[in-house]
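Take a look at the structures below.
None of the figures in this text is laboratory data; all of them are computed from the coordinates on show. Bear in mind the structure is a predicted one, so any value in this text is a computation, not a measurement. Cβ atoms are built from the backbone, for glycine too; each structure is taken alone.
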Structure 1
Amino acid sequence: MRTDNILILFAVLVCLAWKQRLPRSIAAVLAAFAIGIVLGINHWAGNYGWIVLFRFSFISGRYPAQIPHVLTIREYVYALVYGAVGVADRVAVWILLGLLAWRRRQDPLLIVVSFAVLAHFLLYPSPEDRYLVWAYVITGIVLIRSFDEQHRQTGVAALTHDDSVRLL
């Protein structure tokens, strides 16, 4: 379990509270509980912190213990641009599928996914799309569900093999 998945949890809690499916007080308690869990995991695992992890992953460094605990705006922007250029071609088709799904059915789940992916990329601008597989899967599911709902709304049913033979 990656601790950066807390971003997905926050997006889902905000969506549930916004749609009044979960009381805001409960959402706040769950968010605080999740923060406590992540802080506990990071503490007991000996995490060096976000800046050291960022520098080690995106700038340079041999050993995290030898990396300075400073990050300049220039270093951050460089890593962000480099990551965006590297991942753009990989996510382009999924962005288009997400836009198609949104146009067909404005599912709030797409907003949740978008905010979680954007927050994750701003914190960890990795050009590797392996961190986004979950978002690809959800986008595909929402797109498929949008086609299913159109059939229900228009009354169009899938023909069975027997039905198509009778039509001929």
Structure 2
Amino acid sequence: MFVHMIKPKNILEIGTFTGYSAICMALALEENAHIHTIEVNDELEDFIRHYIKKSGTDEKIKLHIGSAQKIIPTLSVEFDLVFMDAEKNEYIDYFEIILPKVKKGGFILADNVLWSGKVIQEDIASNDYFTKGILNFNEYVHNDKRVQNVLLPIRDGIMVLRKI
């Protein structure tokens, strides 16, 4: 839906996993639009490439294997849309790395920002780094004057950010 609405030319996805969301976005892209998707788990590469090819979206999707924090600075692309769905305790780091590469008026979608309701629990385990990361990210972007934000309480929560 977001791809159809925004009509992005360049999308960045952080956290490919099986490739499902990249494929869904690619199927909605207009001609001459592309997705750069980054997956840290190199054991998933063959699986991802197989399904990207099988879906017929291999001309639109560029798969990068490795650390998003190392790969993103090497990309010389301005993004209209970014979809973050990777290590939750690194969301603020991803946000800071990608924001300069997002065009003015562009969007960042951060998945899982309700984290199964754990973000509203009073007692969070000291070793629950993902919940703490999501809480910190939600507060961080809420107070960041470079973006507008709205949290959509759909399923596990999607934070929609628009670069001002």
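Work out the source of 46, 36, 29 here, i.e. which of 1, 2 gives that when Cα extents along the principal axes in Å is computed.
Value 46, 36, 29 for Cα extents along the principal axes in Å corresponds to 2 out of 1, 2.
Of structures 1, 2, which gives 4.8 when distance in nm of label points 7 Å out along Cα→Cβ at positions 59 and 131 is computed from the coordinates?
This figure was derived from 2.
For distance in nm of label points 7 Å out along Cα→Cβ at positions 19 and 123, which structure out of 1, 2 has the highest calculated value?
Largest calculated value belongs to 2.
If distance in nm of label points 7 Å out along Cα→Cβ at positions 91 and 147 is computed to be 0.9, which of 1, 2 is the source?
Answer for the origin of the read-out: 2.
Taking FRET efficiency 1/(1 + (r/R0)^6) of positions 51 and 139 (r between Cβ atoms, R0 = 35 Å, to 0.05) as the quantity of interest, name the structure among 1, 2 where it is greatest.
1
With FRET efficiency 1/(1 + (r/R0)^6) of positions 35 and 115 (r between Cβ atoms, R0 = 25 Å, to 0.05) computed per structure, which member of 1, 2 shows the largest figure?
1
Among the shown structures 1, 2, from which was the value -8500 of helix-only ellipticity at 222 nm (-39500 (n - 2.57) for each DSSP H run of 4 or more, over all residues; to 500) calculated?
Of the options listed, only 2 reproduces it.
Which one of 1, 2 has relative contact order in percent (Cα under 8 Å, 6 or more apart), as calculated from the coordinates, equal to 20?
2
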